[in-house]
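Below you'll find the structures, each written out as structure tokens.
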Structure I
């Protein structure tokens, strides 16, 4: 549903089934933005975010973490590993669109 929505907004979307694949795709494709779930097999979202944000070649890529995990500790961890935005589930597609536009516009400044 999210992929269909984003492609309908003319975004190009690449998918990954686990954190390791996501990390490899991010390094290969160097996308304009990453939507990153925390609960991923092989490598969780915190680890993926940290590996990208602490690498000078990829740290410019904005990362939106989206997750069911809403504790203050999880949010703080997201900030500590470099996430640009932390979006708790559930959310509306319109809210996702607003966050994407906000994050992309703030990185262009």
Structure II
């Protein structure tokens, strides 16, 4: 995990609280690792979030405890980077093509039947 990842994770939670998690998430993945505070605020503006509310949320670190819980859970599962998927208990690391990921999920579903 890079040093600015937690701040980005917290900012994504703030965006989610405003109903814009996925658009914000997508900007983060496009822009990584540009996750300085000014970057995070600019992304919020780009997707139309109320900048004052978003800034308060980020500066208060409103979701720090939830992010820490996410990190602890990920570490317990042996996850130390993104993207990582758990598919029926199997750890899949890295950005896979959609069709390959779909095939893994479908295979896992068939195995459960």
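Readers should treat all values here as calculations from the given coordinates under stated rules, not as data from a laboratory. Bear in mind that the values here come from a model prediction, so they are computed numbers and not experimental data. Cβ atoms are built from the backbone, for glycine too; each structure is taken alone.
Here helix-only ellipticity at 222 nm (-39500 (n - 2.57) for each DSSP H run of 4 or more, over all residues; to 500) was calculated and came to -14000; which of the structures I, II was it taken from? Source structure for this number: I. Across the set I, II, distance in nm of label points 7 Å out along Cα→Cβ at positions 35 and 59 reaches its highest value in structure I. Out of I, II, choose the structure whose coordinates give mean count of other Cβ atoms within 10 Å over residues 43-50 equal to 16.8 when calculated. Clearly, the read-out refers to II.
Among the shown structures I, II, from which was the value 13, 38, 31, 15, 3, 0 of P(r) over Cα pairs in 10 Å bins from 0, in percent calculated? Spell out each step's value before the answer.
Details: I: 14, 50, 34, 2; II: 13, 38, 31, 15, 3, 0.
Comparing all candidates, it corresponds to II.
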